[in-house]
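Got some structures for you, see below.
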Structure I
Amino acid sequence: MSSGFSDFFYTSPDGLELHARIYGEANSGHWPVVCLPGLTRNCRDFHGVALFLSQQAQTPRNIVAFDYRGRGQSAYDADIGHYNVGVEAGDVLAGLAALGIEEAAFIGTSRGGLIIHVLGAMRPAVLRAIVLNDIGPVLEAGGLAHIRSYLERAPKPKTRAEALSAVRGAHGSDFPALTEAEWERMVAALYRETDEGLLPDFDPKLVDTLAGLDLTQKLPDMWPQFEALAAIPLFAIRGANSKLLSAETFDQMRNRHPCVETITVDAQGHAPFLESGGLPVAIAAFLDRAEQRFAAK
């Protein structure tokens with residue numbers, strides 16, 4: 001056990017060694033929480049909120065934060081065609097099976113939220129409550145273009161100071177209120193130390209998975225998958241400056257889901273820091289309400 005978590009390794013259905021962090025292993029009797037990160041992100045994004053939910057919340061929970069294949073401490077895949085939400089959803093289910101978890105609350109940031117939509121089609125019984133962090137059934141082409149442009153032109157900083165400057169330069173206008181400590185946490189989650197200096201902590205081939213997207217055309221939406229989640233309590237978070245989740249889509253999510261609670265985080269873009277702005281307390285309270293309502297049925 002180190003810094004409030006332990007490392008868990010398991011094997012994917014096609015034989016890759018994959019990784020997750022486990023917080024609050026001794027916590028039982030309540031729904032565990034599964035944390036799913038964004039496209040090129042990893043389990044470290046959830047460290048702050050996972051510590052809160054496992055140690056400080058009124059109902060301490062077991063937290064599992066996944067590294068998808070090709071990210072963090074999970075093995076890279078030689079076939080970049082396997083870097084898709086369907087395969088990654090299957091990997092998550094394999095990890096949950098290895099941990100003996102049959103049902104849980106899920107927190108999905110960006111791509112993690114898309115994976116939750118897929119899990120709703122693959123195995124809806126595993127989903128007890130859902131937190132979507134700046135993601136919905138409609139992706140704005142401009143937001144995806146911004147992500148693709150940043151990844152294709154991502155700087156290669158040699159030092160942590162250069163990394164801080166680069167990350168601020170790319171995201172500062174969307175996150176005007178972040179503190180120095182929060183920028184440093186972003187850099188610590190994005191990069192890993194190597195003999196060659198700092199490197200982004202994901203398979204560089206992930207960038208190629210975005211290359212074929214025609215962002216001049218309307219992107220397919222996931223409204224049918226979203227509406228299939230109607231019976232599951234949902235807490236939807238949007239960054240006020242988000243380029244990926246529009247205010248219009250956010251309003252439609254509110255109108256189309258009968259069990260939804262929403263919050264907009266001021267002065268943050270895609271995607272809000274889950275350890276900031278009172279979000280840990282709000283998420284913990286939502287999970288407690290959802291579990292109590294379920295128990296009362």
Structure II
Amino acid sequence: MTSTSPLIPVDELAAALAGPRPPVLLDVRWQLGGPPGAGEYAAGHLPGAHYVDLDAELAAPPGRAGRHPLPDPAVLGAALRRAGVSAARPVVVYDAGPATSAARAWWLLRWAGHGEVRVLDGGLAAWRAAGLAVSTERPADEAGDFAPAPGALPTVDADGAAELARKGVLLDARAGERYRGEVEPVDPRAGHIPGAVSAPTTDNLGPDGRFRSAAELVARFAALGADGSVPFGVYCGSGVTAAHELLALESAGVTGGVLYPGSWSEWSGDPARPAATGELPG
């Protein structure tokens with residue numbers, strides 16, 4: 001399953017699963033506000049896939065560090081080993097389709113030191129659309145050997161995010177209305193980090209729910225200033241959809257971006273930090 005792309009199309013995954021070195025499949029379905037991913041997994045998933053809970057296993061409990069802080073490596077490692085993740089075995093993660101939670105799992109595995117992780121492009125929706133089978137059978141727990149070694153991908157804290165907004169490019173991956181401060185459904189205050197650029201993750205995808213071509217994504221991010229020529233980072237509400245932005249960038253060949261894990265949920269909870277509203281002056 002060797003490829004330079006972090007995305008894997010349905011046909012390639014189906015062939016890999018039938019080959020001599022099948023990947024571990026992780027179902028990481030999750031939506032802000034529900035329904036719970038475990039119930040959707042039980043109703044039907046890719047055959048052989050293990051469910052991993054984003055809230056409980058791919059994040060630490062919410063608090064001052066935000067709604068989805070980076071997980072305790074011991075908790076993350078136990079969940080991944082139970083699902084059969086080993087250092088020498090490739091991993092494919094998927095969700096219901098938009099790849100937001102799958103991107104979080106992809107980024108976390110990379111951050112934790114796994115070198116061969118990909119995201120199913122189009123997710124379960126694309127798998128079903130191809131006429132491929134799903135299963136309601138939960139596979140037995142496995143005994144993987146993967147031991148997380150955090151820090152393989154870079155992160156920034158709130159001060160680092162503010163500096164990127166001043167001296168480089170800081171992308172805000174949330175919906176435009178949240179960036180502009182018109183609505184704020186979950187976090188303490190509305191608005192965005194001063195100097196950040198609006199870059200909604202929905203624009204990474206085509207009408208079919210799959211990622212846009214590399215050329216389209218290169219053009220999109222170049223227009224936003226994230227072409228790799230200056231330091232750049234990404235944040236969102238709680239560090240989930242920001243990973244989608246980094247996945248899109250890497251699929252287009254643009255690497256080096258950093259994640260602000262606390263994102264707006266941490267920033268907006270600190271009354272000492274400013275919040276901007278409206279469009280970025282330009």
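Observations on the model:
- Label whose coordinates, when distance in nm of label points 7 Å out along Cα→Cβ at positions 26 and 106 is calculated, return 1.3 (choices I, II): II
- Read-out distance in nm of label points 7 Å out along Cα→Cβ at positions 138 and 218, computed value 4.6, structure in I, II: II
- Structure responsible for -10500, with helix-only ellipticity at 222 nm (-39500 (n - 2.57) for each DSSP H run of 4 or more, over all residues; to 500) calculated and labels I, II on offer: I
- Structure responsible for 0.6, with distance in nm of label points 7 Å out along Cα→Cβ at positions 154 and 202 calculated and labels I, II on offer: I
- When distance in nm of label points 7 Å out along Cα→Cβ at positions 10 and 122 is calculated for each of I, II, the greatest value falls to I.
- Structures I, II were shown, and distance in nm of label points 7 Å out along Cα→Cβ at positions 210 and 242 at 1.7 was computed from I.
Read-outs: derived from the displayed coordinates by stated rules, not from any lab. Please read all numbers here as calculations on a predicted model, not as lab measurements. Cβ atoms are built from the backbone, for glycine too; each structure is taken alone.
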